[in-house]
Structure I
């Protein structure tokens, strides 16, 4: 009571109890400035009004998808998971994976650069971007790593994020090698 969503989010994020709980804004204001304000408050995503049912379902799947922790958690690349995320559409899975692989090295370097400069708000934005991209690409180990980093950054546990972040480089290289070995993409060169 007597609290808006931004205030509630900030209070929720101050407790360890809700560390990995996704918070989604439902808003009539879909302007870029409003989106940035919502994400900066600690919310994970937003859904503009009027609500489109397919957008709602996609959002729920993106944030509430349970990954089998026995096997998938430690896998760098899982083509079957990538197919599952695209409802068995191989062309869509390849297209999403291709775009992901192209942006992965640059995004990883941007995260590590912001870490080095201790620009944690920038780092959070880049980790959030990478975390979202992981949702559809069959990269469960990186997805988990991004989730850990994003949670730490949102509650301002900068030291934990600082020491965890270098794992991104290793996992990114693991993904590039695994994708190359799986031969699911036609135009991918060797990982650097």
Structure II
């Protein structure tokens, strides 16, 4: 039997995440926050994201970044008139000022910065379902990050935020995949990939 496809991996990981209790999720989110001082020390700007249901992390993660004196940029995802995902714009995170957006997301209020603002970030925290040891990231398949990450500075850390067991041996790679440089997990902290 061959390796599972990306679709099969997504299904399995999403089912596993749904089975995580609120208590475990909250404990893992707190552990992720605890690793932030080592990850962002001395950095001025990072890109992050607002986790949706079942994703690792929390709003407290964003608040902790701000408490460390870091300017946090959050993605604003949009499609063109034909439904094709576009490179994401960015908005400055201000605690307590997120607004509801499409697809169950939350995003910063306008004004937004252009997609190229990602190049100002020393770290880009990226939502992921899994990442392999070579840095191949398994996302949800919409393509927003695939179109945005090429605009990041080549020296930026690209950090997949995942659960401990979501670092896997291999994910099928595609030509458009931008490799992650690191993973951040509750139990392992910052893990170098590649």
Structure III
């Protein structure tokens, strides 16, 4: 894939007790800013989302937050970001896909899991052809990868489903994974046969 101009980051709206995800979120914001990559994210000022966005802004980067009205009222959108307030979660997720050249997924809760599985499924269905990178901080995504491997082993998905996303150990591995990602159409062609 060519060098991305924007990346969508899915991550927690909470801060875990382990400091490693926060440190990686800060580093990710700096990496995006230093490489001229616009951050597209859920728009909130809290949790790992807020940490990533603030770090990107502080490093001179550009940030676009997309947040539904009800969450903007609850979480308070990040004031210095370009904030797009939309009517629903469905519109938010669609807009995040439209605005991004790829997806980076840090640890998160149920909302992050929802976004992760949806964006992987959309790639399988050929609704987008953008790289997806899971950042496996402290082995966080190991259970999800094991679940997907089990789905394949039990015959509910073909082996090519595992190639719809890449797993990296930390944020310094994201850009090489995104840039080196093969086109999804090469990976999912076997699914269609």
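Where a number appears in this text, it was derived from the coordinates with a stated rule and is not lab data. Note that the structure is a prediction, hence the values are computed from the model and not measured. Cβ atoms are built from the backbone, for glycine too; each structure is taken alone.
Given a value of -13500 for helix-only ellipticity at 222 nm (-39500 (n - 2.57) for each DSSP H run of 4 or more, over all residues; to 500), calculated from one of I, II, III, which structure does it belong to? Corresponding structure: III.
When mean count of other Cβ atoms within 10 Å over residues 21-28 is computed for each of I, II, III, the one that comes out at 21.4 is III.
Name the one structure among I, II, III that distance in nm of label points 7 Å out along Cα→Cβ at positions 5 and 173 of 3.0 was derived from. The correct label is III.
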